[in-house]
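Every number here is computed from the coordinates shown, using simple stated rules; none is lab data. What you see is a predicted model; the values in this text were computed from it and never measured. Cβ atoms are built from the backbone, for glycine too; each structure is taken alone.
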Structure 1
Amino acid sequence: MVYVTRKASFSAAHRLNNPELNENANSELYDKCNNFWGHGHNYTIEVTICGKPNPDTGYLIDLKLLKKIIEENILSKVDHKHLNYDVNFFKGIITSIENMVYLFWQQLVDKIPNGKLYKIKIWETENNAIEYFGEPFEVKIFEEKEKANE
């Protein structure tokens, strides 16, 4: 078994906010990450696949193909976007890095033609990263509240 990792970077903004909590509770829970206008990060994502190399090519996957898969399924959707407003698969979901890595997994898991998706690691800052290996967990989807006509 070999493990092949491709690294990429993107910039995005987000706001951590639970619509079921009031403004004070959100501010206390998320602190400056609850800024009304959001805040941004320069993220690094590492996508690792595993499997046995093809004996005819010596590759598990051509890294140019893995780069293209990541670009088409993640980067093109999130780079220079506000995750809360611009990215369909984040609608109604708290944009924590934990939820982000889970949703990115969902975007990639069935797109890998050779081997299988093994791990996604996202660096939110140079000090904070999260790794995900595909074990399911609950991601709550909040219903958007209708705005009253003014």
Structure 2
Amino acid sequence: MGLVANWNPLKGVEYFVRAAALVRERMGEVEVVFAGARLATHEEYARRVDDLISSLGLRPAVRECGFVPSVAPVLADLDVLVMSSISEAASMPVLEAMGAGVPVVASEVGGVREILAAEPENPAGVIVPPASRKRWPRRSWTC
């Protein structure tokens, strides 16, 4: 599972980390992929997220790509893209994942619902409340 976002509090990286820990706890082996820059303007935030990764025991499962000029190779390796933002207009990684046929779990912010559920009978992903620890609904979807 992966997150394509710079390490910025608005991207909700800590919520992705918590969700990844829950998935790993329930499923066992899972790779947690981060593609995005650690911003100099948010160094303290990145330190807190790093501490959370370590405290949840995720460090061995983490693959950090840093800034990537193209997300296509990252998306090709993912089984699911997570968009954990707490504020977003329209998420480019969600659109890119849809284009690559990668299922999406995304927080309901901005226009994400309209993007993922453009075809209600055939949604491109699952929508969850932002900043939520609630259990994700079990749904099947096709991409």
Problem - Label whose coordinates, when relative contact order in percent (Cα under 8 Å, 6 or more apart) is calculated, return 24 (choices 1, 2) - result: 2
Practice task
Please state which of the structures 1, 2 yields 1.00 when FRET efficiency 1/(1 + (r/R0)^6) of positions 47 and 119 (r between Cβ atoms, R0 = 35 Å, to 0.05) is computed from it.
Solution key: 1
Handout entry: With Rg and Dmax of the Cα atoms in Å, for residues 31-94 alone derived as 16.7, 54, matching label from 1, 2
Key = 1
Handout entry: Comparison of 1, 2 - label where Rg/Rh (Cα atoms, Kirkwood Rh) is highest
Key = 1
Completion exercise
Highest-scoring structure on distance in nm of label points 7 Å out along Cα→Cβ at positions 7 and 63 (candidates 1, 2) is 2
Handout entry: For helix-only ellipticity at 222 nm (-39500 (n - 2.57) for each DSSP H run of 4 or more, over all residues; to 500) computed as -9500, the structure of 1, 2 it came from
Key = 2
Fill in the blank from the handout: Computing FRET efficiency 1/(1 + (r/R0)^6) of positions 39 and 55 (r between Cβ atoms, R0 = 25 Å, to 0.05) for each of 1, 2, the value 0.70 comes from structure 2
